[in-house]
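Multiple structures are listed underneath, in structure tokens.
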Structure P
Amino acid sequence: MPDIAIVGAGISGLHLALRLQQAGLTTTVYAERSAEEVAAGRPLSLPVWFGRTRQRERELGVAHWDGPDNQVRGVNFVGPAGSGVGFYGDFDEPASGVDLRIYLPRLTADYLERGGRVEVLRPEVAEIDRVSRDHDLVVAASGRAATTGLFPRDPDRSPYTVPQRALTAGLFHGIASVDPSFVHFQVTEVGEVFSTRLVTSDGPVHGMVVEALPGSPFEQLASYDHMADPAGFEKTLLGLLTVHAPELRERITDGEFAIRRPGDVIQGGITPTVRQGWTTLPSGRVALALGDAWVLNDPLTGQGANLGSACAFEMAELIVAGGPFDAGFAEQVAERLWRLAEPVVAWSNMHLGPPPEHLNGLLAAATADPRVAHAFIPNFNHPAAMWDTIKSPEATRSWLDTVTTSA
């Protein structure tokens, strides 16, 4: 029975470890930080799990937040001011959002209770090579591993060399809930704003993500010292929402709006990158890339955690089928995983540029016809279908014809 090392204890790494554990394989997870440090730390991201990821959680036996109170039912899309675009669409399966500071420690505990092993390790090349000598195969699923040069950037699949948005995200009190709960997805002339409810250690709290176009008024949020001046940060954010996202601003109560806890804000930027999917370590062992170590997308389409989970299951299937874990095996894994990742990468990158006319036409059609809206929004749960819908004017026209005639 093969012995697998998994470097990284994020969503991808833990879903892979739990899946291989179900198949009876021996695994060790090498985490950058202990579960206690993750729980006590700053927010890592504000992911939303769509229906297929939630189903994988059920298969893993880790659907700890599966209750109806934690469900997000759809997307409320609001277009730029003056566009007249705006619609609501249901998901085909409810989504959910959980603070990673409770999610990752709980899944780590599940893995340990089922006989897994976790060690703390700095994800550097020398350390990864050292531990590889005790295992048959290494999977690097840590975003930090991407910065080591272990997996070079793939220029043919990485059109950007700098971040296309300045990101600010946080957890906030004072945003009114909606019933049914939905993702508020607002496109403005200066960037995008998302908000939805997430489960935290304090119960449900609203998360908000602001994606600022370079040079726009939103960009100041990404460098604002929210720790030194939280009240000023909150006031600035509210002022910007009043001008650029009034629909969301209407749900905010001035006297109650506040950062959930000191430090519950994420700031920075992500350069969308696809790296080579594998390498051979000095030990001679193959190392596969997974999650943020392989593909890093801007969070604009909300697919990062969902893609990581899907790829973890696909990789697990190939590992369970058996080796030898050599270059030929690694190439097979890279090819299979790219089939899952390619539509997500293409879809995410399309939305970072000016929207093509056929996409604007689709959004206008969804505004005018609820049948289109309710057929379009489920594609967030099916990224390959989403890309097939929007990849070209001809594809969009064909999809719209199918939706309107079959309905």
Structure Q
Amino acid sequence: MVKVLRSIVRGPLEGHVTGFAERLLRQGYSRSSAEQHVCFIAHLDRWMQAEGVRLDGLSGSVIERYLAQRRAAGYVEYRSVKALQPLLGYLAPKGVLPIPREVPPGPVEELLGRYRAWLLVERGVTPGTARGYVDCVRPFVAGRLHSGVLDLVGVTAGDVIGFVLGVCPGRAVGSAKLIVCALRSLLRWLHLTGEVPVPLAAAVPSVAGWRLSGLPKGLEPSQLRSLLAACDRRTPTGLRDYAIMLLLARLGLRAGEVARLGLDDIDWRRGEIAVLGKGNRAERLPLPAEVGTAIAGYLRRGRPDTAQGRSVFVRVHAPHRELTTGGVTMVVFDAAQRAGLGRMHAHRLRHTAATAMLQAGSPLAEVGQVLRHRSALTTAIYAKVDRNALAVLARPWPVQSSGGAS
């Protein structure tokens, strides 16, 4: 029997709970949070002892059985497999858990695995982009599975069109465009590898949505000030969020680029940062003094000592792992709610940066360089918010003379 953080453990987990509790504290968990987690582990330990379950029998199905009984007993916390991940992550390297049997992937996942590898190696896309493409085309590939056999030779243009017409209606334009883009990519790859005998990428219909039809929605200077003021820089969270939003609004970084920013990407002497953008392209941008000061303030007074890895921005709650792309987006979303600006996502600040550069007199070409656009056409949409340039093209409104006809 061992007592750890006010909980008594005397079953299969007795020999591991002390080290587990110490690991929680090293990872930045508060003492009260660690105590709650160890209390949960003590409950699991008692259940395992009562059920006669040893550590080498703690399989996925056994865990699900335990959690189902815990939920049925009325517990409202620590009711999912996610709650057990810290413990399982601690025990896995020790080799005391059952070795999961590897189930060979079926024909759908085997094909998608090869397609994912091609995207990563040959096309040079990021893992996140590859995952998005694979998720988009999985229903199409799964639809070709008949009696355990993947029939790709018989794919026709009608099948391709039918799939798009079946999944795209009702979706946002951006979501539909991603699906057709991923499907074209898959069909090109299938033809290159000989899985499909005829090229079918051209059969994928386009999505009605014109590239330059919209107007970029940047924030007005007063709105941006309100957004930044919504970050309480007296707290570690506020310091982090303020630095994140300055990177988005001043340099026009994407949410994923902010999430991937590492400590080694900042050159303080030169005043530059290295940005890993789309297609794994690394480029350098100047680091404005205002942005650099905000980042330095967070690193000195906000980033926890227990932060894991070399990412600049990390989660507020333990374990302090790197912030994800979704986490960066939620930083902006939450700040906008506090500032009374409604629903807002990180890309809105990228538009804000472009608009501010234009209003300061920067030509479109320079804006495209800062935003790292591959095509000038992508930057061209911002021409519609350059009021000074458009003013010379506008014809004066006809005004009727005040005098009558003589």
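General observations
- Value 4.4, calculated as distance in nm of label points 7 Å out along Cα→Cβ at positions 19 and 291, assigned to which of P, Q: Q
- Entry that produces 2.8 once distance in nm of label points 7 Å out along Cα→Cβ at positions 3 and 59 is calculated, selected from P, Q: P
- A value of 2.3 for distance in nm of label points 7 Å out along Cα→Cβ at positions 323 and 371, calculated from one of P, Q, originates in structure Q.
- helix-only ellipticity at 222 nm (-39500 (n - 2.57) for each DSSP H run of 4 or more, over all residues; to 500) from the coordinates reads -11500; which among P, Q: P
- Among P, Q, which structure scores highest (criterion: distance in nm of label points 7 Å out along Cα→Cβ at positions 11 and 347): Q
- Among candidates P, Q, the computation of log10 I(q)/I(0) by the Debye sum over Cα atoms at q = 0.06, 0.09, 0.11, 0.12 Å⁻¹ that gave -0.24, -0.54, -0.82, -0.98 used structure P.
- A value of 14 for relative contact order in percent (Cα under 8 Å, 6 or more apart), calculated from one of P, Q, originates in structure Q.
FYI, it's all coordinate maths here, none of it is from the lab. Computed from a predicted model, the values in this text were never measured in an experiment. Cβ atoms are built from the backbone, for glycine too; each structure is taken alone.
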